[in-house]
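The structures come next, written out as structure tokens.
Throughout, read-outs are computed from the coordinates displayed, never taken from laboratory work. None of these values were measured; they are calculated from a predicted model. Cβ atoms are built from the backbone, for glycine too; each structure is taken alone.
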Structure 1
Amino acid sequence: MSEYFLKWSLKKQLEQKGYMVEYRRIRVANFEIDGEAFSNNGERIAIEIKSKNDDVCRGVGQLCEALAYGYNKAILATSLRKAKKLDRKVFEYFRILLVGIDGSGRVSFLNGESGSL
């Protein structure tokens with residue numbers, strides 16, 4: 001599943017929930033994240049997209065740093081198949097939302113309700 005498709009699917013879902021989503025390289029201390037989302041009330045969400053061969057552990061580190069530097073929430077998005085294989089304990093501990101996206105573009109929040117956004 002391509003990074004473009006993952007970004008498009010997540011953006012569509014977040015915009016339906018009222019967020020403005022912007023994908024670009026955003027420097028946060030020692031790392032860069034793939035994008036961010038904003039709500040009308042000023043909430044900032046860091047977004048990291050991991051496609052088939054990307055390192056998920058690195059993505060968790062990037063999002064932890066984003067949370068430490070002022071983001072309210074963090075989302076790691078990957079294919080649904082890959083997301084289901086991941087242990088969710090780390091994501092829950094660091095309050096990172098794990099999102100799986102299937103081949104049809106359906107977005108599944110695997111460790112928390114989408115209502116927590």
Structure 2
Amino acid sequence: MPARTGSEYLKGLRDQERQVWLRGERVEDVTTHPGLASGAQAIASLYDMQHDPALRDAMTYVSPSSGDRVGLSFIIPRTREELERRRDMMLHWARTTCGSVTVIRRNNVNEIR
């Protein structure tokens with residue numbers, strides 16, 4: 001799957017069937033809920049970094065199987081250079097969020113508590 005934009009990420013959150021509960025209340029749309037929307041927007045901004053022309057090469061790589069640009073969080077590093085590129089991509093995300101968001105288990109972005 002090619003690197004998604006923030007808008008595509010938010011659309012995916014709205015379109016995918018899920019049950020989210022917060023403080024005993026069912027959340028119909030995490031992208032608009034007052035307690036969750038800012039977190040969804042923050043993660044969407046990380047996806048948008050992959051499409052910033054100034055960061056594209058630092059945030060993505062060309063998939064050898066599809067030829068699409070894919071987020072470096074998906075790369076399985078086989079060389080020191082690939083490992084360093086992945087680290088640098090994660091540093092961009094960490095610096096953007098002041099370290100409050102990190103990549104856990106290959107592109108599942110979670111807030112650190």
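The figures follow:
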| quantity | calculated |
| --- | --- |
| Which of 1, 2 yields 8.6 [mean count of other Cβ atoms within 10 Å over residues 19-26, calculated] | 2 |
| At a computed 1.00 (FRET efficiency 1/(1 + (r/R0)^6) of positions 67 and 91 (r between Cβ atoms, R0 = 25 Å, to 0.05)), which of 1, 2 | 1 |
| Source structure (of 1, 2) for log10 I(q)/I(0) by the Debye sum over Cα atoms at q = 0.12 Å⁻¹, for residues 35-98 alone, computed value -0.32 | 2 |
| Identity of the structure behind 119 (criterion: volume of the Cα convex hull per residue in Å³, calculated), options 1, 2 | 2 |
| Label whose coordinates, when helix-only ellipticity at 222 nm (-39500 (n - 2.57) for each DSSP H run of 4 or more, over all residues; to 500) is calculated, return -12000 (choices 1, 2) | 2 |
